[in-house]
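Below, each structure is written out as structure tokens.
No lab work stands behind these numbers, since they all come straight from the coordinates. Bear in mind that the values here come from a model prediction, so they are computed numbers and not experimental data. Cβ atoms are built from the backbone, for glycine too; each structure is taken alone.
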Structure I
Amino acid sequence: MYSDKANINILTSLMVAHGVRTIVVCPGSRNAPLAHNFSVCRQLRCISVTDERSAGFYAIGLSLASGEPVAVCVTSGSALLNLAPAVCEAYYREIPLLVISADRPQAMIGQLQGQTMVQTGALAGIVRHSVTLPEPADATAQWFCNRLVNEALSLMVSPASGPVHVNVPVSEPLFGFSAETLPEERVVRVHRAVATEATMSSLAACVAASPRLMVVVGQLPFTESQRSATALERLRSYAVVLTDHLASDCRGVMPSLDRMAMLLTETGDYAPDTVVYVGGNMVSKSMRTFLQGCRPANSYVVTADGKLTDVLMTATDIVEATPSQALDVMAAALDGKQNADTAWTERWHGICAQSVVSGCDPEYSQVAAVREFFKAIEGSDCCVHLANSMSVRAGLLYADRYVYVNRGVNGIEGSLSTAAGFSLMSAVPVYCVIGDLSFFYDVNALWHGDLCGNFRILLLNNGCGGIFRRFGKLEDSPALDGMVMARHNTSAEGACQQNGVAYRAVHEAAQLADGIRWLTHEQCPTPMLLEVFTDDEEDQRVYDSVMACGHRR
């Protein structure tokens, strides 16, 4: 039996019709009628997560793993605000996330009622659309409710994907469940225009006439990286393609954009005349800074919704298309053509060749642990999530496959929860490589009874936010250790015992290979965590030596 509340039943029916199949539900009383509806609907899978901060990122992980929209449902009041970091990440990563918040009736807002705040528009600026549903009492109100839900669910996936917020007022009594079936609701579907070579004729003509063509590929969803792979391979025979494993699933270690930027000398020797930027964030700030100084004559930005996202601060044209659509058109325009400036492309190819990390044997450190980890999983069928800061920077030196990273906002929070949520939808091992501050900030990700042995964590613990040591002008500041780097003496062992996670620690080089082998090859029914303890100053020294290893100027 379903809820007596018409708005809840309309929402549930349309969620199913629009392809939402998974919902992360957080506990509460005001959203209990919603939770009930979702749990009795056979087309929906409910996953319970107590901490709303973690729940939002669980939903992101589930969406990344399934390639489908995922919902997260919370009760009224500040519970909604706890989702904000995850919603923000989904917004900038263009991840389809349906945020559902229960609310009190409008008459009760601002009247000092419990768990009550202004929820309408609370996530403005980080959602693609926000609606507050009526509590329908007649046919017109039911039509209005239907229209609002269709609007929100359509804008969640078109013209670009992203989070939407549906606020659901629920009047008392809350717990009436007498509806035998869900209503057959009118479904409004969006039919997008498909970008073609004809609609992108300007782009095609420009790249065909550019002897110094550069394609920069920021972070792509995994499915889009697969769709783009063939076109990128064809483009490499003519253009310089700058990308990394946030956008590519090609097997093998790729050139490090940070190492590449260290080798670039005179801007004029390497400056492109045309740049095409597709995808989201790029990790390498040094490469981004170099490209911002190049000032190409033509600079195209490809975005699904036509928004100007001028990462390189040089944009001259916007192309409304998906990355794979634009790359396919460019590859077709260049078929059979020979580049007129082969000296320029050869200079870049030389830089690329030098920027692959090889022949370096790092001493015991976080970098050594990451290198050992990627060696251990070489050729295996698994998924890798990298947390931000040094985890992603070390990881991209050795990654041999596509990696998932929360680079929408690059925040410290949520990387562990994202990987945990992903593991619930994955049939293969899911690894999360994460630093200590990010791990402890998100430790409630482990507080979930359905996590199992396919979820494995490599925790790099040097007792602080070591990346902040790289800001040289802070080295004499009294705030550096305690406030900026947040130095600590915490271990994950207790959290693992509390949450039923298999635990092992590494303290020296002699233990590292065996520890990594345990993490990647041991059969275990529960999640596993390997904590690698290192010294932050030694971590920085080794990282710097690896970055400089093998460079010839």
Structure II
Amino acid sequence: MLHRLNRVTDRNVYRLSLGICCICLEAALYCASILIFYHLTQELMQDSGNWRTPAVMASIVTLIAVFRMAFSCASYKSIMIEAYKITSNIRVKLATHLRRIAFGFFLGKNLGNLSNAILQDTNLLDFLLSHIFIRWVRDIFAVIFLLGVMAYLDLELFMISIAIIMAAFPFYLRARRTTIKLGSKRFVTIDKTDSYILEYIQGIEVMKSFGLVGEQNKKLLDQLKKLAKDSLVAEGSILSWGMLFSLTIELGLPILLYVTLSRQLGAAGETLNTIFFITTYILMYLAMFDIMQYALLGQHMLNALGRIEEMMAHPALGTPRLPKIPEKHDIIFSGVSFSYGEKKVLHDISFTAKEKSMTALVGHSGAGKSTITNLIPMFWNTYSGNIEIGGVNIRDIDNKALMDLFSFVFQEVYLFNDTVYNNILCGRKTATREQVVDAAKKAHCHEFISSLENDYDTVVSEGGTTLSGGQRQRISIARAILKNAPIVILDEATTALDPINESFIQDAIGELIRDKTVIIIAHRIYTIMHAENIIVLDHGQIIDHGTHPHLVENCTAYREMLTQKA
């Protein structure tokens, strides 16, 4: 387990060894105190009249108790602090890794799986490593030392006890296998349930407007029932094998009592040995029962660790050995092909988007427009062919430097649960307030921001749902204007807007794209008639390109789109 942990953290998990040593010493002293107490009882029963020996033993027991407390505190402090540092590092490393993964990884990914890996799995690691691990290790050492005490007290009874433990051990192994099998299945069900809950919450407005609340509610309830069923099956099966393990060791008590009685106890010393042996056996049984429970909990930890390892194993965008920064900002596609799994969506795409010019992508849904714009900033990096910016292959540009080249305006605008000011400021964190306000003015959103309750300091809801669609889009454009990147990738978002908002947005886009290299996904032909190059796509292939007059005259597909989308 520690070896696997070491692979997903930058900290050396073997730093836990100091705490483990303290636990070992504490367990040894615990068993030593039992032996000393045994000899102390023997002295008192013999009534030798020598008070010094019992007094010395009592003093040693007291001293041991003090040292045990010291080692216990040291182990808790050492392991808990290191455990929190390890899990904190895992969170940071996981977040950093996810940031470096191509954006395409997240498209179509189960949201429940992602959120659980980032939040719940790391929380589970945190709890088990800081609280359960220390008890599990302590009980393991306690059982080892208690077995030593039992061998010292009565070798015959010790051998019988070992046989009883061996008889119980297969039930533990069966419980462990059940935990692995059913626990993994339950994790999948939890992920799916969380995704359903997220979908239900995020889509409640749409569901209400189309009268689908009841249908979706039933879907969610069915999934919750499945989760309850899977949980009951998993816990019930594990509990059954765990109880058999416990029962087998408990049945050892009457066996041990029978053996001791059959030996016809008579001597006080032998009776004392038996009493202490049975007491030690009970202590060992309690420790073993805890070990089994903690080990099964540890299996949940390994399941969680497995999902984190799976995410960490996904290849991040590589860092070029000799990173280059392009001096110019024309974009060249040369024989680019791309597939989503087995489905090929781009076929040998080649074109040039000249610097400080507009290149528009037009075509029916599924033609490959969004895929092309996703490849330019390496949101996907599993393509064939070459994509260059200013003569530099995008694979030779450092990821941060590559992102600095682009401003994005998407159709679906996401605003953070923060102030309007900070939502614009994220375009360029070093910008002054005057620059933020100036960008807002250019994007035609200063007026409506000023009318808000706290103007720029007004907090918007997560996703920006407290603002209209047109307002969110203008804030998104203000963010892009503030960034002032040399390349703008724009998914035109003028559909379903009222004429006033559409006019404002067109003016804002005009401010954004001035003197920039622009790649635009066009949804209305009349908005890109002035583009220097219009690329017509169909089923992942370029069927024609050129200016608007050229395409009107020579491209039938373009003329059809002009009629449909004008």
Structure III
Amino acid sequence: MGWVSRLRGLFAPYRGWMWAGVALSCVTVLANFWLLTLSGWFLAATAIAGLAGYAAQNAFNFFTPAAFVRFFATIRVGARYAERLVTHEATLRLLAELRVWFYARIEPLAPAALQGVRSADLLSRIVGDIDALNLFYLRVYVPVITALITGVIMAGFFAWFSLGAALALAAGLALAGAGLPWLTHRLGRPMAAALPGLQARQRADYVDAMQGMGELLTYGAGPALAARAKALDTEIAVLQARLARVSGLSLAGTLLATCLTLLLVVLAGAAAVAGARLAPADLPLLALGTLGAFEAVAPLPLAFQQLGQASAAARRIFALADAAPAVTPPTAPASPPQGFALELDDVSLRYAPEAGWALHRLSLRIPEGRRVGIIGPTGSGKSTLINLLLRFNEFQEGEARFGGQDLRCYSGAELARLITVISQRSHIFQTSIRDNLLLADGRASEEAMWRALAIAQLDSFVRAQPRGLDTQAGEGGARLSGGQARRLALARAALRPTPWLILDEPTEGLDGTTEQEFLRDLAPLLEQRTVLYITHRPAGLALMHEVHALDAGELRR
């Protein structure tokens, strides 16, 4: 299980917390074990002393064993509380580490290498699969290590009194702690492996349904969707029921193993008492100690069942995390650009080796400060050109230079600091207008935000709202009109005066009047910037210095 080694590597910064949780778990189990063994001996010894007469009663030391009973009872309660506190703290820290690590691994994949992954499935991996992996520590790692350590100690303790009883206990613990969990794992592995994938599909379907609810209702697809959801839910419920039956069998098996071990220990102890090799009061010690010992192995069948789900989740997580990015990042930061001119010479790009060219032998020069328009029909390669400039996709042939050096010398993050994009799909986040603006400049003052809104002609609307800048935009800008959402994107761009501005179909979906107003308000932002204006409509091209036509990935003047 290579994924376990990888998890241990990821969890390395928190080994202190992890082992502290294991140590406290061991203390809890051993305190309970010694509480029961001492209580069994104390009760038996007290009864024997009571039956032995007045002299024996006066000679018997009640106080020391009673003090140790209270001591172990207190330790058990305190250690249990501390163990819960530490293990849950460790679990939450590990959860944060896993999510940050996973995001750091998939960020370089976006957007090109993630195009084949449903956004809802990606969300399911971030939430459901990482939760399953995170619980590996709490439900598998801690119980297994605790059982191994305490099992050896408890069997060794029994060997001090009776070797036969120790062997019986060791055999019973091995059966309940290894044999039954192995059988549980084998029986439940097919269900445990299938369950995470089905649950991921269920979450993805629900997210898709909520996002497309309007279309589903419009086309009367609600009943079909409900039937599909019910079928998937039934399939999940069947698997969960089978896993529950396996869990029930494992619990019954553990109880049976406990009873058989108890019988064997008592028989071995009775034989030792009969042979004068064991004090009579020690027999209840062994009997109650046996019951206490099985607390260590009771969680293991469920732990091994959880192991199957964690393994399936690990395969889904690591398969995505190990995917190769579509663009090879530079090995060192780029040198400061010498100006901001763009030069493309015979550049060709395709998305897959077997696919046709999305851009073919494209040559284009945009000097610094020049405004260039690219017009072309849908599918002509306009979006591909933007993906090339932002290094979302790698070109295969030709040369591309930006700021006097090879475009490949820049990372996506470095280009993002130099280029601002306003597109028809500029995302408006489900938060306040203020937070949407702060995305462009996290240190922007309120005065700067109002200036940006004024440039976009949105300030009067925002001032008229009761909460002003704290007005909620809604999911995807649902509380704004199409024109207002586009103006908010424009205000965001005004807050970020980068040398380059790319406009990708910025007026798509707007009516003629709103389009002209938007273009009028856009004009001030174009000053002193290098601009690439991508469109399939002539509106806005009058603001450009030159215009080129793009058709089937080839550029024509």
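Out of I, II, III, which structure matches 34, 34, 22 when Cα extents along the principal axes in Å, for residues 416-503 alone is calculated? Before the final figure, lay out each step's value.
Working: I: 48, 23, 16; II: 34, 34, 22; III: 36, 26, 20.
Among I, II, III, the structure yielding 34, 34, 22 for Cα extents along the principal axes in Å, for residues 416-503 alone is II.
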Who wins on distance in nm of label points 7 Å out along Cα→Cβ at positions 312 and 344 among I, II, III, i.e. which is largest? III
